Structure 1
Amino acid sequence: MIEGWKYYNHAAIPATAPHENPNLEPINNGLIWLIEGAPILARWTSDWDCGHETNFWYCIKDTPFDITALKSKRRYEINKGNKNFIVREINPAEYGEELYRVASSAYKTYPASYRPNIQHDTFIEETLKWDFYKTYGAFLNEDGVLYGYACLLKRDSYIDFRNLKASPVSASRAEKPRKSGQFSPFMVQ
């Protein structure tokens with residue numbers, strides 16, 4: 001492992017934000033190629049916010065979020081989520097089983113070729129190491145069950161969105177008994 005660098009998708013990339021200058025010494029002395037995983041290229045950003053268009057870009061929201069600027073359909077979806085869920089900060093060590101359930105349920109919606117195979121015990125052990133994240137859980141108002149989570153890592157000048165998983169609510173609600181006359185597209189008739 002080389003301080004300040006990580007292996008990702010066959011590339012060595014800096015562990016810094018785009019606006020921070022990475023340590024280029026491993027590039028200059030060739031140690032970058034010794035990162036576990038054997039990268040085939042090294043990529044980093046320089047001249048951040050240079051004032052002219054470049055060939056590489058990042059999507060960064062640097063203005064306040066204004067819900068009124070969104071299209072009505074998107075506002076409706078956000079307001080529906082606010083009505084049906086409560087979001088609060090959680091301690092991942094106390095919610096390991098629930099976090100695993102959400103992650104495994106979310107991964108089931110991935111195409112088979114991209115679906116990771118997570119192991120229950122390994123996942124639970126890893127959640128015990130999430131104490132440096134700010135972890136937020138989304139709980140359904142109806143039953144108080146965790147249906148989504150987000151892990152954020154606060155840095156000096158930005159917040160790094162590390163992980164976001166959501167369980168498909170509609171599929172899980174389909175298993176609940178409904179009042180007679182109620183229709184669900186997920187119910188087997």
Structure 2
Amino acid sequence: MYLNIASGESVDLVVRKLGEPDEISNYDGNAFTGKPPHVIYRYNDLGGVQFTGRKFKANFVTTLMPMAKDGNEISTIKAQLESDGETLQHLAQTYYKLDSIEVDVLDLFAKKVWEDRSSKDRLTIDGLSWLRRTIGKSNNPRYRSLLEKVSETAKSGKLKRYARISLDLLPAEDVEQFQPRVFKTLCQPTSFHKLM
């Protein structure tokens with residue numbers, strides 16, 4: 001239910017879907033950074049929902065801030081990674097702060113990085129860069145091939161740069177490399193067999 005909340009939904013609709021928040025935070029905004037005033041409703045096991053508004057009076061949803069999940073909740077993490085923009089950016093930054101992440105989850109991050117490497121959205125690019133940093137922080141050489149390909153093929157200079165930086169963090173060991181389906185399809189020889 002949480003991940004189905006859409007930008008522009010009213011505070012009343014969100015409360016009907018999720019219930020009353022566990023915590024409410026108010027931000028007055030910042031004229032120097034251009035960050036407008038907003039209100040955040042926090043739900044302990046879900047994350048936050050940012051609304052337009054001020055003085056603890058929330059209006060409409062602007063951003064979801066999902067909580068990073070520890071462990072192997074693969075279906076939840078897959079659903080979270082379907083996001084983009086500011087939601088993906090917040091999610092990726094949150095995962096970067098975790099001490100360790102399972103290989104299955106890192107594979108999902110690698111897949112997202114590969115699939116969205118041509119994005120032109122500034123916040124999505126930043127989120128992908130944080131996912132790359134998380135992959136680099138893992139010290140798992142399984143992702144070297146992916147990061148090399150992304151550093152060569154990404155449309156954004158920022159994505160290329162962070163792929164190279166993350167690549168430098170991974171040891172050069174002879175291990176099985178992560179291969180998204182696209183890699184596998186492109187790398188496998190084509191042969192046709194007549195079925196009888």
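Rule-based calculations on the coordinates, nothing more; no lab input. Computed from a predicted model, the values in this text were never measured in an experiment. Cβ atoms are built from the backbone, for glycine too; each structure is taken alone.
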Next on the checklist: To test your reading of the models, identify which of 1, 2 gives 1.79 for Cα Rg over 2.2 N^0.38 Å, for residues 48-103 alone when calculated.
Outcome noted: 1
Next on the checklist: Quick check for you: by distance in nm of label points 7 Å out along Cα→Cβ at positions 16 and 88, which of 1, 2 is greatest?
Outcome noted: 1
Item to check | Which entry (1, 2) yields the derived value 21.0, 71 for Rg and Dmax of the Cα atoms in Å | outcome: 1
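Here P(r) over Cα pairs in 5 Å bins from 0, in percent, for residues 112-159 alone was calculated and came to 5, 15, 15, 21, 22, 16, 7, 1; which of the structures 1, 2 was it taken from?
Of the structures listed, the value fits 1.
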Item to check | Of the structures 1, 2, the one that -13000 was derived from, the read-out being helix-only ellipticity at 222 nm (-39500 (n - 2.57) for each DSSP H run of 4 or more, over all residues; to 500) | outcome: 2
